[in-house]
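Have a look at these structures, which come just after this line.
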Structure 1
Amino acid sequence: MSRIKKYSRKAATILKNEGLISFGIKGLQKIQKYQSKKSDNVALKKRFVSLVDRQSVMDADWSKNPYIASLHKTKAPYTINWVMSPPGGGGGHQNIFRFIEILDKLGYKNNVYLYSTQDDMTIAQARDNVSAYCEADKLSFYRYKKNIMEQSDILFATGWETAYPVFNEKTDAHKMYFVQDFEPFFYPMGTDYVLAENTYKFGFHGVTAGGWLDKKLTSEYGMVCDHYDFGADPKNYQLTNSNKRKEIFFYARPVTERRGFDLGVMALEIFHKRMPEYTINMAGWDISEWDVPFPYVNHKMMKMQELSDVYNKSAAALVMSLTNMSLLPLELLACGTIPVVNDAPNNRLVSNNPYIAYTDPSPEALADKIIEIVKKDNLTTYSKEASESVATNGWDVAGKKFLKIIDKELS
């Protein structure tokens, strides 16, 4: 029997035995059941999820048509547009706005365009977040919309996902790339790794955080780069405790793989067994849900202005940097705290300060190095010397270098 005949006979039976109203109700129920099933089938299909809009990726024909900067001579102070992810309190955003504040004080106008496929942060929220660490007067915030921007002299991409809309943007502004880490390392080998890596081939001039990124992007991708060196803000980080210290510090970020949380905890477990009298301070994240096998003080996430007090209690600090070096080592040194850091080119090419205690990235080696430091006979003197070694490494030096870079690009 055909499907049509089957349903026709069933419909006739319902009409005969139950009447028109019942027939209508059962018909609606059948339609709803079909629509629900169809809706469920659609819901089961997985969507492509990425930090970047898929259409932006497909529109960016960098392979055939890389960006070529046109002659754009102008005089400072410039107007600079920045495309960035919605700003929170993380170090990456704080660093960008550190330079924005430097520019602002020199009369530059800065426009920030929030780009995200996942975060609906409002302009008011963004402005409020940034006010906690940036005091800039000529700073405006907008939601990013393609080809709707204030006229500017420079357009900066600030993360791999923002490089795509910047590449596609139709503008006379000089396009540049503010690179703070090798972002492909944030992902396993796959689509996002490749999409992040491709941005170094777009043709933008890169301004990199430290020399390691400069060397890597230049030698491996042919990207033209300049870099600035890290600094430590003397307003927030300074030596205030010259007494003997019986505590240590660990930058604990279990949610950020490149900060090597598990490796650090293993090293500290060894340290605690040998030196149980030392208090272990942890900050960077609330780690109360992690099973840490030794006593510690959980400082959770701290404000920049609060860190100096904890640093000044600590004789040594463990900082794991598995991609580009963290800003912490120089900030710790400013407070007289000796940072123990995993030895690798990504760290040494950023800072070769002799008071950074580089060592192999094994739990035993890291624990040994911390113990070596806290047992130093002349630790208070050594701590003072370490602080003095970064006294001239303020961010004003990096700010001047940044200004030279953009001046060179627009002259």
Structure 2
Amino acid sequence: MPGPPPDPGLELLTGPSVPDILDAALTPARGTLLGWSLRDVDHRPGDRTTASYVARVAWPDGEREETLAASVSVTRPPDGPFVTDGDRFVQVWRFPFDPELPGLAAACFPSSVGDLLRGLGLPPDGVELRVVSYRPRKRAVVEVVTERHRLFVKVLRPRQVRDVDSRHRVLTAAGVPVPQSLGWSDDGIIVLAPLRGTPLRVALESGTTALRDPGELVALLDRLPAEVAGLPRREPWSAHAEHFAGVIAAAAPSVGPRVRALAEAVSSRLAPYDGEPDGEGVVPTHGDFYDAQLFVEHGVVSGLLDIDTIGPGRRADDLGCLLAHLSVLATGPFAAAAGARSALTEWLPVLSRRVDPVELRLRAAGVTLSLATGPYRAQDPDWPQSTADRVDLAQRWLDTAAAGASGGAENALMRLS
């Protein structure tokens, strides 16, 4: 049976039309495109595709490397100029002038960041900036270092920032070690203090687990205050297995039938857990709990990042998310691979005693499937093979769940290459 037809939005932003699209944005600003490469792709089949590019541009005052981005959608964009043929809407922009992140430009120039610091009562002496991350249309983080302070400016869509600030303040008041919010602005900026310690992913590069007791991970989640469970519920990554299968199939049609069958199996096996009566098994959760969000110091957890996603859920959601990320680290060409393998070996039995072990592995399978979209999105050099490897890993998690988390199946999973 033939697969689905190619997605026109994906083709438009990754195919031969790209130079024309980028030129349309550069020419009015007196820029000339000299070359480009794809930086990342966020594809949502049937809805919207966003891509960013590393471009070499000739300006009147010389050549520079620029980050450009474009988005094509079937609905009218909420902000910024666009062009349309009546069926699709296309936007193109140059970093940091993202139409859905109006605060980003102010976070990327020392003069405007200096004004921001003065508004917080902090001296702006010797401002230095480093862009930590940028996801077009979604968010960005900029590290700010002055002669006396270090902090982070997080840029969100404006409608999100008040709520995120409130969540930081609620968790700080409850004694959860999250970054302290120093203030926010209507254009989507929130200023955060740094955390103590080292990111767990960096700590894992030592080849050890970096934690004296994996029970600390559960204890940290148990410290989330009860009012978190009263926030709007956000479905966990594992609940979107079929969506992510569609994303993978669009990028790599050869694995389409297999990945769709895998996603269907994950969804059907999780249905009894997600269909439990309201309130049963529901606890405060982080929503995106994994190694890059955790800081450690002296063998204990010292901090928790990115609490935008906190809300009600199941404990296995967070723990399965952590295990999925560790398994991807353990099987890939990462500096933390050996440490991640050690962590999986030591932590999986402990975490399996804290929640239903079958549900835990099903959640890990679903999250691993979501992570299989990463190599294409980030345009890794060997993304087809990396995608297939992560699909294989998701299957292995599903197989251990199907075996009832028995020792033999577990050993097969733990023999990570």
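Rule-based calculations on the coordinates, nothing more; no lab input. This structure is a prediction, so every number in the text was calculated from the model and none was measured. Cβ atoms are built from the backbone, for glycine too; each structure is taken alone.
Given a value of 17.9 for mean count of other Cβ atoms within 10 Å over residues 69-76, point me to the structure among 1, 2 it was derived from. For mean count of other Cβ atoms within 10 Å over residues 69-76, the value 17.9 is produced by structure 2.
When distance in nm of label points 7 Å out along Cα→Cβ at positions 141 and 253 is calculated, the result is 2.2; to which of the structures 1, 2 does this value belong? Mind showing how you got there, number by number?
Numbers: 1: 2.2; 2: 3.8.
Only structure 1 yields this read-out.
When distance in nm of label points 7 Å out along Cα→Cβ at positions 293 and 317 is computed for each of 1, 2, which one produces 2.7? So the calculation was done on 1. Given a value of 94 for volume of the Cα convex hull per residue in Å³, for residues 45-100 alone, point me to the structure among 1, 2 it was derived from. Attributed to the structure labelled 2. When Rg/Rh (Cα atoms, Kirkwood Rh) is calculated for each of 1, 2, the greatest value falls to 1.
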